[in-house]
Structure I
Amino acid sequence: MLIATGLRRSELLGLRWVDLDQKASMLAVTGKVIRVPGEGLLRLDEIKSAAGRRTIPLPKFAVDMLLKRRHLPYLGEQGVIFPSTAGTLRDPNNFGKEWRTARKELGVAEVTTHSFRKTVSTLIDDEGLSARIGADHLGHSHVSMTQDRYMTRGRIHTQVADLLDRTVRINDE
């Protein structure tokens, strides 16, 4: 799901079944899971920023995966999509450890859970989609955050020369 959404892991673990609009293939990002000292794990109905509360489209493979997951017998009637093995909220730190263990067992290089977020932003950038689209999808308040942290700089943009050729007409006489 990380590669399908580009979510932060705390946002992923805060997803509830009520956040999924299966018919529209949309997912509402409405909260996150955090650990509060002395209280344990909590699902907060808030995100990192106001822009973080968003609805994102899901690719078909993600909807299919979620529908299969929803009917797994061991999950029972869970409110969250990705509960712990005990059926409670999953700790983002434990999730990170589980990922590192799985990654090492599979022989995968240093790829963090955040690498998937970066990959989604790179795909958005490589497709030529705007920084605004990237910021909206990733939940950034400021487009500059997306541009500065996630988008590639130093590319050669040949379309600028094409634009100038179409716009500026110099008489060759």
Structure II
Amino acid sequence: YHSLNAGIKSLYLHGELRLILKSIVSKIPFIGALEIFFLRTPTIDFDLTDIANIIEIPGLHNLLMLTLERILQTFIVTPNRLIIAFMNEIDINQLKFPKPDGILRIDIIEAKNLPKLDNSFIITKHSIDAYVTINIGQYKFKTHTQRNNNPKWYETFEVPVEESNTQKLQVIL
């Protein structure tokens, strides 16, 4: 009978974390709840122990990273949040599911004169596979791919905005 040990030695999350003290009251502990969430999906890194190091194989490592990102997005990337209540009178559902500040509509119309792809081993230049990715909070969108240097998408995306003062929209062409 042999045992195999596997585990995580350390886990690192790098990102913009928001901690909000909710329901300030005059009695100890002076706050009713703590609200915790990341504004965007954090960068993840980890160190594994023993047999778990097999995950370092490139395909397995990427699969684990994608799985960890999805778990974090589900629980602690805006609009999702972790609520720790310190008092029984606090309505956790009201804190966990706040009304959004608004809805952001993003229209991706077109791009013009994108540079042609230059491969050093191919003498000719040819058009690129053009697409746009959009990230805001846990939401990610991607336009259809256009195989030309003057793509026209005419695509619209809508997303609830939870933290209009600090949430950032990332658009990548």
**Study point:** Structure (I, II) behind the derived value 9, 31, 33, 15, 6, 4, 2, 0, 0 of P(r) over Cα pairs in 10 Å bins from 0, in percent
**Key:** I
Check your understanding: Where is relative contact order in percent (Cα under 8 Å, 6 or more apart) largest, in which of I, II?
Key -> I
Point to revise | For helix-only ellipticity at 222 nm (-39500 (n - 2.57) for each DSSP H run of 4 or more, over all residues; to 500) computed as -12500, the structure of I, II it came from | key: I
Revision key, fill the gap. Working back from 4.5 (distance in nm of label points 7 Å out along Cα→Cβ at positions 6 and 94, computed), options I, II, answer is structure II
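Since every read-out is calculated from the coordinates, none of them should be taken as a lab result. Every value quoted in this text rests on a predicted model; they were computed, and no experiment measured them. Cβ atoms are built from the backbone, for glycine too; each structure is taken alone.
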